[in-house]
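So, here's a batch of structures to check.
What follows draws every value from the coordinates through simple rules; no lab data is involved. All values derive from a computational prediction rather than experimental measurement. Cβ atoms are built from the backbone, for glycine too; each structure is taken alone.
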Structure 1
Amino acid sequence: MIRLSFRNPFLILVFAIIVAVLAAVVIPRMPVDILPSFKKSAMQILTLYPGMPPEVVEKDITSRMERWTGQSPGIEKQLSKSLMGVSIVTNFYGSEIDPAEAIANTSSYAMSDMYYQPPGTLPPMVQPFDPTASKPLMLLTVSSDVKNGKELYDIAYYNLRQMLSGVKGIIAPAAYGGSLRRIYIYVDPAKLEAFGISLTEVNEAIQKNTTMIPSGIAKIGDINYGIDAKGMIIDVADFNDIVITYRNGKPIYVRDIGRAADAAA
């Protein structure tokens with residue numbers, strides 16, 4: 001090989017140039033990944049309870065989900081994380097476990113645990129998990145000296161999240177922390193009894209007045225006009241003006257039996 005190189009120096013030079021050119025063209029186009037492909041089966045169980053503190057999520061949701069889904073055959077290890085209103089449990093299975101079998105078993109155990117979860121817990125979401133597929137590259141923190149937790153959550157969820165979704169390369173940005181905004185109607189049991197009104201009547205009245213119903217169109221001459229009816233209440237104080245029922249021909253309002261409050265879960 002050495003003798004051939006000395007005898008044909010120009011041939012070796014041309015060959016080296018060809019290799020260098022090919023490398024310059026091919027290397028930039030090669031796909032690059034920071035981690036190798038993950039071959040083992042892994043499942044992630046995501047359980048939501050809006051507004052629940054992390055320490056309560058850990059005790060009442062995450063620990064139970066770990067015990068139940070940990071019974072799946074072939075499981076090697078578990079990882080878990082408890083955030084504000086969010087429980088994340090990740091189960092890793094041996095290489096001999098089929099992914100379809102793993103997700104079926106995990107889903108079965110996760111749904112069986114729902115009976116023991118706190119009332120109001122949303123059904124768990126079970127999905128395949130690849131630790132090398134989607135690592136967060138950036139965490140954006142939102143803070144303020146004048147806005148509370150629910151206002152910051154609305155800004156992050158409805159404004160910043162939508163803005164970030166339009167950036168190339170960003171997939172499904174999620175908002176964690178803060179408090180979920182909730183509109184509560186506080187009622188006085190004594191006033192309900194005095195007016196002879198049940199909680200069911202209050203609930204039905206509020207639902208009827210906060211439903212978005214298509215209003216259709218109005219034809220005037222040869223032109224069809226779309227009607228935009230304001231079916232949703234914007235100002236929280238307007239909930240107090242909802243008519244629940246009538247007694248002796250007089251309307252009974254929400255303010256007569258309680259009050260509306262802009263609160264957080």
Structure 2
Amino acid sequence: MMIFKKAVENCLKAGGYEVRNEDGDEKIVHISTKNENNKKTNQNIIICGAVLNSETGTKEKNINKNDYYRIRLNNIKKLSIDKTLDNVEENHWEILTHANIKLNLLQVKMTQSISLNLNENLDNNRETGNKGGTFVLYNVSRLAAIKAKYFQRVNDNFYPKLPPVDELSFKELTEFEEWSLLFNYLLEYPSLIEKSARDLIDGKPAIHNICNYLFNLCSLFSVYYRRVRILLDSKEHLIPLLQSRFFLCQAIEQVLRNCLNLLNVETVNAM
């Protein structure tokens with residue numbers, strides 16, 4: 001439940017609300033696992049759903065958070081066993097595991113039950129699919145690598161220096177994914193956060209909407225990245241398109257990091 005509480009607090013702050021622990025005359029958002037009879041008139045209660053075992057369909061009582069963490073950690077290491085990672089943080093696997101756990105939990109509507117797959121057999125574990133925290137963090141790392149490579153080429157005088165963003169018209173962005181990323185996701189982000197915060201104040205669970213936005217944005221960017229070359233040659237006629245695509249990628253990376261900060265999810269340097 002603490003994972004949900006922290007995400008709710010961050011979302012309310014991002015939506016412009018002041019968050020305090022003490023009671024007052026303002027609206028109170030109370031997160032609990034059970035109904036409470038002494039509800040105050042200015043209080044909205046969000047009841048968290050039960051945690052179920054996906055195999056038995058019953059409430060899980062035999063596993064603690066440390067056991068669940070160990071299962072997820074082992075799954076993630078198995079997924080990455082054939083990859084060589086150089087210069088990663090000492091806590092690389094810890095960050096990936098916590099990201100997967102948090103996002104797998106937060107993507108479920110808070111009032112609904114959550115089914116946990118506790119099977120340690122990777123082949124049968126649906127919670128480790130590419131829509132989890134690893135997939136999201138992989139795309140953040142990919143965007144960071146694009147940025148690093150771009151500025152390295154600027155330092156090598158292969159690319160010209162970036163102009164101010166307001167000097168670009170972005171008319172060179174003609175691909176479907178580019179406009180979908182811009183209009184359906186980047187420009188909608190402020191409205192998403194404002195609406196999520198308002199819903200929480202009214203006692204409506206909203207954190208899962210931010211997770212869905214995050215996963216869908218990553219999925220679309222992944223398609224775009226595979227189909228379109230972002231770091232083009234340094235030919236003069238390609239520079240406006242190159243710079244427009246680079247600014248688009250920077251905006252996507254920033255929004256992804258903003259979402260992850262709201263959900264209290266750390267990122268890694270490399271994947």
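When volume of the Cα convex hull per residue in Å³ is calculated, the result is 161; to which of the structures 1, 2 does this value belong?
On the way: 1: 303; 2: 161.
Label of the source structure: 2.
Work out which structure the value 0.30 belongs to, where FRET efficiency 1/(1 + (r/R0)^6) of positions 45 and 69 (r between Cβ atoms, R0 = 25 Å, to 0.05) was derived from one of 1, 2.
Details: 1: 1.00; 2: 0.30.
This value belongs to structure 2.
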The value 20.1 for mean count of other Cβ atoms within 10 Å over residues 61-68, derived from one of 1, 2, belongs to structure 1
-15500 is what came out when helix-only ellipticity at 222 nm (-39500 (n - 2.57) for each DSSP H run of 4 or more, over all residues; to 500) was calculated for one structure; which of 1, 2 is it? 2
Computing Rg and Dmax of the Cα atoms in Å, for residues 53-116 alone for each of 1, 2, the value 12.0, 38 comes from structure 1
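For which of the structures 1, 2 does the calculation of relative contact order in percent (Cα under 8 Å, 6 or more apart) return 29?
Numbers: 1: 16; 2: 29.
Going label by label, the one that fits is 2.
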